[in-house]
Each structure stands twice: as C-alpha cells, then as structure tokens.
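What follows is a set of structures to go through.
Derivation of every value follows stated rules applied to the coordinates shown; laboratory data play no part. If you're wondering where the values come from, they're calculated on a predicted model, not measured in any experiment. Cβ atoms are built from the backbone, for glycine too; each structure is taken alone.
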Structure I
Amino acid sequence: MVPEGNSDYAAAEAALFDQLAAELYTAVISDVLDGLGYREQAMTADIRPVYAGARLIGRAHTVLSSDIYHLPASDPYGMEIAAIDSVPPNGVVVGVTNNSTRTCLWGELLSTATRARGGRGAVLDGYTRDVSMIERMGFPVFSTGMRPVDSMGRGTIVSYGEPVMCGGVLVHEGE
C-alpha cells in the first residue's frame, strides 16, 4: 500500500506497475505464482477484458455489492460513492456481485471517478456498461459481461475494504 500522502512512493509504484504490465503477461505471472506455492490465484475464465488489449496491474481495493429489489428512499449511491472515494493511488477496484445478473456494478462514471483518485482499473465478477466510453478512456476493466442498466434499485454496496471472493480467488484489500 502507498503510505498516506506520499506522492513520490505512489509515482514510483505506478512506474513499476506500468513496466510490469508492459513486460509480463498473465500466463507468466500465473506460472511464477504456482512456483511460489500460490496455486489458486488465477480468476475464472468468465472474467474478461471489456475491450481488446486491456492490461492491469495494481493493488486491490475490494468492494462488495448485493442485489436489492426496491428503490432506496434516500441516498441510493451513498456507500458506492464512499467506496470509490476511498480508492487508493494505484488501486484496482475488485468488485464482487456474487455473479449477479440483475445489476450493473460498473460504468463510465465510476471509471472516471476511480481514475481521478489515482485508481488503475477494475476487475468485476459482475456486469459493466458504457464500454465504448471506457475503452475511449483507456481505462482497463475486466468483467463477466455487459448490461446497460443502472445499479439503483437493483444493487447496493454493502462493504468495501474487506476480503472478497472474486472469480474464485480470495482477494484482500491492498494485495
């Protein structure tokens, strides 16, 4: 994790992540992790880049969403905004919906907000939308599919910064 307020560290870490993304690919990283005894670190094949050529390395910022079946009375995006506001420099949002097909967890607005906070991308076990705009931004997003619906009244953030199971891999904040 980047020490709070240390922009030199964040910049050095970003440069390292950029170099790793340029020089390595997932099969090599998976083989290295296997060799180190971390044999269950590759996510399931249904989590795919939303556009060709997307590459992503960073530190996990975990977010958990749950389906809902009502329109919230007030502040429908409160915890969602808090979760994105807390994305650390070089953070990768790891969003978990438990493979919901009801809601769309991610889109252009969250991509823009995450990038503005120094985030590097998102990995989701749920759907995304606004794919052409996300691709135009060059913001790497990996998800299980696409659906045009908004999350309001369909899903809500229930926690962030806690361990989650995404794509069959247990992910902790900051990994």
Structure II
Amino acid sequence: MDPFVVSARKYRPATFDTVVGQEAVTSTLKNAIRSNHLASAFLFTGPRGVGKTTCARILARTINCENLGEDLVACGQCAPCKTFEEGHSLNIFELDAASNNSVDDIRNLILQVSIAPQVGTKKVYIIDEVHMLSGSAFNALLKTLEEPPPQVKFILATTERHKIPETILSRCQP
C-alpha cells in the first residue's frame, strides 16, 4: 500500500507549464532562465494558495538541473533533481519564517550561504512567510541580500508585502 500523501503535495505542479493561473510569472521566470539574467533575490507575493512556494520550488529545481532541456523542464535524473525529488537537496533550503523568525535563525542561514554548492551550480534559499521575520532578523539578512555570492539565489515569499521593510523590498525583483 502506498503511503498517504496530502492532495496538495500529491498534485502540486512540478513544472512551470503545469502551474495554473500564474502564466505571467512563469513566463517571466522562464525568460530570465533562458537569457541567464536571474536576479539574486526574488519576492513572490500574493494570497495563500496562489502558488508562491510552488513557483519557488520549480525555479530552484530548474536552475539546479544539470540536464535542462530547451523546454526548461528539469530532467529528474541528474543528482540535483534526484535529491530534490527525495526531499533532501543539498542546494535548496526552505525556511518557514513563521516558525523560524529570530535573528539567530537568519544568522545560521547566512553561515550556509558562503559554502559553495555540493552538487549543481546554485544554492537557493526559499524563505516562506518572510513577513514574519523579526526586525533584527531582517537587518541580519540585509547585507547578504545586498551582496550575495554569485551562486546564491534568494526567494522570499509572503502574503503580507506591506510588513516587509523597504530596505529588503528594494533588493528583490518582484
């Protein structure tokens, strides 16, 4: 018998083309990948359930795939794709800022940023519910967002953009 998987995970889109209702976003991301003009930090905003985290994961997986085709669909066979599928990627990190919102949580994340990717070419940090970070956590993150290592990408996701300091917003591509 197969283990139970929550429907939201079981049917979560795995490619840009399967994301519903976010064609402008997915098209923009695909164009940035094709032209190799990815921002170092992205801000994904919108109400709950519109696909912010899904798009973040697809972007992270896509830019780490070692055999990315013309269609910009991750191959699913290379080491970065396999570790992502298995849920223990060495290059894609997710932080739930609703639960991990202290300055120490962000300092721990920043310590990892300087370490080169073990597999693949990019390290991606997805900070979900970023608006929940404390003021000191935002301040700690600021310097790294200003001057991240070239192999690092940040994706900040939030339902409440207005709670994010302008200094952080100005360093992200919306």
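Of structures I, II, which gives 3.8 when distance in nm of label points 7 Å out along Cα→Cβ at positions 87 and 135 is computed from the coordinates?
II
A value of 125 was derived for volume of the Cα convex hull per residue in Å³; which structure in I, II was it taken from?
II
Quick check for you: by distance in nm of label points 7 Å out along Cα→Cβ at positions 15 and 127, which of I, II is greatest?
Of structures I, II, the maximum of distance in nm of label points 7 Å out along Cα→Cβ at positions 15 and 127 occurs in I.
1.09 is what came out when Cα Rg over 2.2 N^0.38 Å, for residues 55-158 alone was calculated for one structure; which of I, II is it?
Going through each structure in turn, the value belongs to II.
Of the structures labelled I, II, one was used to calculate helix-only ellipticity at 222 nm (-39500 (n - 2.57) for each DSSP H run of 4 or more, over all residues; to 500), giving -10500. Name it.
Comparing all candidates, it corresponds to II.
Can you say which of I, II returns 2.9 when distance in nm of label points 7 Å out along Cα→Cβ at positions 23 and 119 is computed?
I
Using distance in nm of label points 7 Å out along Cα→Cβ at positions 47 and 143 as the calculated read-out, with 1.5 as its value, let me know the right label among I, II.
I
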